[in-house]
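Before anything else, here is the set of structures, which you'll find just below.
Derivation of every value follows stated rules applied to the coordinates shown; laboratory data play no part. Here the structure is a predicted model, which means the values were calculated and not measured. Cβ atoms are built from the backbone, for glycine too; each structure is taken alone.
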Structure P
């Protein structure tokens, strides 16, 4: 059987829940879930439908594999926009801002496998185990980290995901459940590492990227509390203890976008919430989240949410 058709057959025995993650999001758009410290693996089966999913950019510390079983359409990650077809798998780095773009006719099932790097590689791991994480930590922020049905390793990837779903959801109460999940996850990552072998990085660079992620987490916390204020590159760089030039380069490399775009992401996510939950005028909301120019606010909001603030408010009042 075709590898993708086999995966579809296995997935059809499980329930895909409507994508509703509002309760897991904070004001920064950070998507947080409770993970077992000794086994930080999380698998979600989501259904994305037009106007019926949690929209807006999110980010998290977890590493994520995002595979769509149906044609999904535009998917933004950092400054990239990917047009995802059935069978496409996207590798989402930790800290990368990403989201599904709503559009007419959207109706797609998605498998999301996320985990913390420590599950696969930590100080006690064999030196070569960091290679499992090569697809996530590429030195190029412009690389399209995607696998499609036509790629050579797709058959092995689909087979590993099918086995992972079966073990994770059907064998949870059996002995060695965690061992089975981890072994299958490593097989999945091995197949992806073969696909992304041109993106290989040195182990030392991988460790440096982990340390940078911790620095940027402190910056994200500051932005979540001060996003309406003017926060320039100089201030952001000082929080991360980096020079301005180094900060600009590393921030984009780590998050896939610029700091200005990230700051706008936080402001627009908050504006989206205020439009939905308050009766403030659009001009008041623009000011409250840090935009002094309403026309600029309107343009950026439409870029992120595919509609103007006015049209969004009308849609939720209908």
Structure Q
């Protein structure tokens, strides 16, 4: 039976309602759009707030020494020669090589050693396991100043002063925070995988290297990046263990500190802080590249922790 569209008995479709007897209004949608625009505006404002120091650094590196601290983002006089002269003024390549080598050693050692300890706490069941893990976490409550002098005396008696060893040697024993972080990842792995491997005759080391580590790669890379940054910015350690060595043996933070002192007018310098700005900018680029390459592992690590509930 066909329906006649002209039939007055056929009523039109009622207006959609969000609640009984009330038509849907465009106001809620407009409110959502306004809320999103407000969030975007706040994000842009905070992004500019955090990016501003980096933009100022770029601008200062392109200025002559008389304009370095004028706080203008657009230089009145562009001096590209600063990027050429800095290599003659400072042994920047030596500093970067030292820092990169030390940071890779420190990050790699602490990531591996912390993973081994974390796997032990996550997989094995033994008496006083919780107590020992609590003691490990309790070491994070100790200020670094408490252990600074004993640690210095240990390295001095071992004959490692003015060497790189103290800057990465302690990482052979892991880090409490990284052990805690990686233990949480290992606890999220299905225990049945390891039990099946044991039935097949796999050793504990094989279980760790072929099962646990590949599955926990995001946590390993996160630990590596965190420690790389910490080692790269470690001025205190370099001041204690490398300050009496040659200038070419300095790390990046110690070298920048030396340059600030060298160009300070109170120490007989000429105030050529533009070279310090160039050096500070150039030594920031490796960290930016490293974090850009590892960004997806941060996201994957957060997602993994979220799936664990």
Structure R
């Protein structure tokens, strides 16, 4: 009887045991002299801004280098080109990614001379904030010409495209604006938290870093309202964010290199790597790229689908 009871108790314990903790993924570090910062994925390689150039890197080393006066802000690969702002020349630059050469320098103006901004693609166009008082320019990649200007809240320089719309965050006004590409007009304005910054659209929501609050807000693209928040830390200054693979990927500056968020439960499910100062992050199905400009490195974290349960070195969710 005691043996049977022991067996039953063991079976119950096994059935209710917590899942095994996932091992932290292996980091492959690439030394990148200078100030490797913003990232844009190009197949199995990645482009990064540096002090006076953009560079293309793979796990085998540097593949290309394109000089410019001051490459800045988050970039995008679209229409067989890399699109990147030059904060000193106040131009939007187009790089031919096959040739690894400058293809065009377009006089647009740049809405954030400090480089905290995005260039994004969507609705057959390239979008970039071009005036700090509140203007986003829409460019036709066939002609490299501005075809429309969207009037926005002052400081709306953080952009993403998704759910059929352009989304623009103003840190100054603490708002997220939804822009209809069919009319080039703002159709919704959503209040967000303290010092909002970079954002991403995907996995069922628009995700906004509320850097001053240490939270990420999930905005429902159907209702245009905040449906919840994830507390990550004391602050989120001044990281990056991306979506993919059923997760939200958040580059942080305190406590860890990056955090992983479950978009369904709005919980942090993994905290990966040691804190390494500011940098960027981009997700791919094969792996996650991160940069750490203070360490002069880019890192590759393979097999992101396995990242999800709290890693062995993870800290409790706040």
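Who wins on relative contact order in percent (Cα under 8 Å, 6 or more apart) among P, Q, R, i.e. which is largest?
Working: P: 18; Q: 26; R: 13.
Going through P, Q, R one by one, relative contact order in percent (Cα under 8 Å, 6 or more apart) peaks for structure Q.
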Checklist outcome for this item: Computing distance in nm of label points 7 Å out along Cα→Cβ at positions 175 and 295 for each of P, Q, R, the value 3.9 comes from structure R
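Assign the value -13500, calculated as helix-only ellipticity at 222 nm (-39500 (n - 2.57) for each DSSP H run of 4 or more, over all residues; to 500), to the correct structure from P, Q, R. Write out the running numbers ahead of the final one.
Values: P: -13500; Q: -20500; R: -1500.
Only one of P, Q, R returns -13500 for helix-only ellipticity at 222 nm (-39500 (n - 2.57) for each DSSP H run of 4 or more, over all residues; to 500), namely P.
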Item to check | Structures P, Q, R, by distance in nm of label points 7 Å out along Cα→Cβ at positions 71 and 159: label with the highest value | outcome: Q
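Given a computed value of 2.4 for distance in nm of label points 7 Å out along Cα→Cβ at positions 151 and 191, which structure among P, Q, R does it belong to? Write out the running numbers ahead of the final one.
Numbers: P: 1.1; Q: 3.6; R: 2.4.
Of the structures listed, the value fits R.
Taking distance in nm of label points 7 Å out along Cα→Cβ at positions 31 and 279 as the criterion, which structure among P, Q, R has the greatest value? Intermediate results must be reported in sequence, preceding the final value.
Working: P: 3.4; Q: 5.8; R: 1.5.
Top value of distance in nm of label points 7 Å out along Cα→Cβ at positions 31 and 279 goes to structure Q.
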